[in-house]
Structure 1
Amino acid sequence: MSWRVALIDSCGRWPGALDSASFTSASGRIECGPPGADPTGHGSLIAQLLSSGGQPPELLLAQVFRSATPTSAAAVAAAIDWAVLRGANLVHLSLGLGDDRAILKSSISRALAAKILVVASTPARGKPVYPASYEGVVRATGDARCAPGEIACLGTRFFGGCSSIAAEHGSNDREGAPRALRGASAGAAWVSKALTLLVADHDAALAALTANARFVGAERRGMECRI
């Protein structure tokens, strides 16, 4: 079995993507339609990273950001359900909502019940965000100790990755597209990328990611623990 990764973000088009759709809230309902161009470049940088390497995963693109404005919990939930129906075995969310929403929690529960890995970004410190704070979700953040490809095990189902992704030359020709993605979003993307380099099995992949971590424990200024 190979990895099929659902990227729920701003990217709606990427070469070789298996399937794609956009999800927007309109008049109290969710509309699913064809995706548009990436309005921010955020999702495209993550798609670039996930697609790198010799054996990239199959990509499902769920575009929930059609502009620079925030998305809704309902749109993210619909995208997760769409990904489950299309056979994703990993759902990546470099996003976080400040409030718990029942509709989002239910969609996450359905994905986890289907033995799908859900990786969601979270700030290293501060208030909880969702869906990262739901039980069973793999929390991920940026870790300044990590070089590209290195992973820190920060706790149970909590990992850190390199806190930046640099754009490849010509990878996104949209005017004003970011040259790099930084912080928790980038760290979470590196965690998902690391998982796709392991056996495509929920429990085995998490165990291997933990065992292969370059750093163990929380990042502390002036301190690091290499293994």
Structure 2
Amino acid sequence: MKEPPFFIALAGPSGSGKSCLAGALQGALGKERCGVISLDSYYRDLGHLTVEERRESDFDRPAALDDARLEADLRTLKAGGEIRIPVYDFSTHSRKRETCGFRPLPIVILEGIFVLCLPGLQDLVELSIYVELDGDECLARRLARDVHARGRDEAGIRAQFEQWVRPSLSAWVEPQKERADLVVDGARPVGELVPEILREIPAARQPAGKIPGRPPNI
């Protein structure tokens, strides 16, 4: 069997830039060697609730995630198997019927708010990174993202942020910083962060010449 995937966990507040950083790392490593799994895909399906009940649900706590399915899928990848990732619809807070296929690759990035909170993932992750950013800046980024990409209204986003997100920062999100192998500033340009993180990934997992300042295969 091929060597199991090298798992990188990217945690941090909503809007800190985790998805952007994950995409930049994948671009630097190549999609043939690196895949990205977003924990957002593993939110629990609330399709059985009324629309109003879904809107009032707290998505900013680890229990909002289907951690059992996530852990099972990651262990399948570690064992060399392929998985089917759920497709979550944020406009309705429910899962779609279709799923996305995902095969094991040399490097798999797991990005999400609570990726370092879930105990079942701790023995699977080889490199853990925390992206930190001020809460007000996170809100500004979240407004820009959710209005255009997730079909949400600004008033609802602000209300959710103050009711659920800010309390979650101190209760769940920020404590993950102490568990991370590497802490990076989400306000810095992604182009500056990528080389720093590449240096933490074993050379054998990367294409030749991808580690700045270090010869290949060292």
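Can you spot which of 1, 2 the value 32 was calculated from, given it is relative contact order in percent (Cα under 8 Å, 6 or more apart)? Computing relative contact order in percent (Cα under 8 Å, 6 or more apart) on every structure in 1, 2 gives 32 only for 2.
In terms of FRET efficiency 1/(1 + (r/R0)^6) of positions 37 and 189 (r between Cβ atoms, R0 = 25 Å, to 0.05), the structure with the greatest value among 1, 2 is 1.
Quick check on the output: 16.2, 53 is Rg and Dmax of the Cα atoms in Å, derived from one of 1, 2. Which one produced it? Show your work: numbers first, answer last.
Values: 1: 16.2, 53; 2: 17.4, 57.
Only one of 1, 2 returns 16.2, 53 for Rg and Dmax of the Cα atoms in Å, namely 1.
Figure out for me which of the structures 1, 2 the number 1.0 belongs to, where distance in nm of label points 7 Å out along Cα→Cβ at positions 133 and 165 was derived from the coordinates. This value belongs to structure 2. Taking mean count of other Cβ atoms within 10 Å over residues 21-28 from the coordinates of each of 1, 2, which one would give 14.8? The correct label is 1.
Among the shown structures 1, 2, from which was the value 37, 23, 16 of Cα extents along the principal axes in Å, for residues 101-140 alone calculated? It would help to have the intermediate numbers written out before the result.
Numbers: 1: 30, 19, 11; 2: 37, 23, 16.
Going label by label, the one that fits is 2.
No lab work stands behind these numbers, since they all come straight from the coordinates. Since the structure is predicted, the reported quantities are computational estimates derived from the model, not experimental observations. Cβ atoms are built from the backbone, for glycine too; each structure is taken alone.
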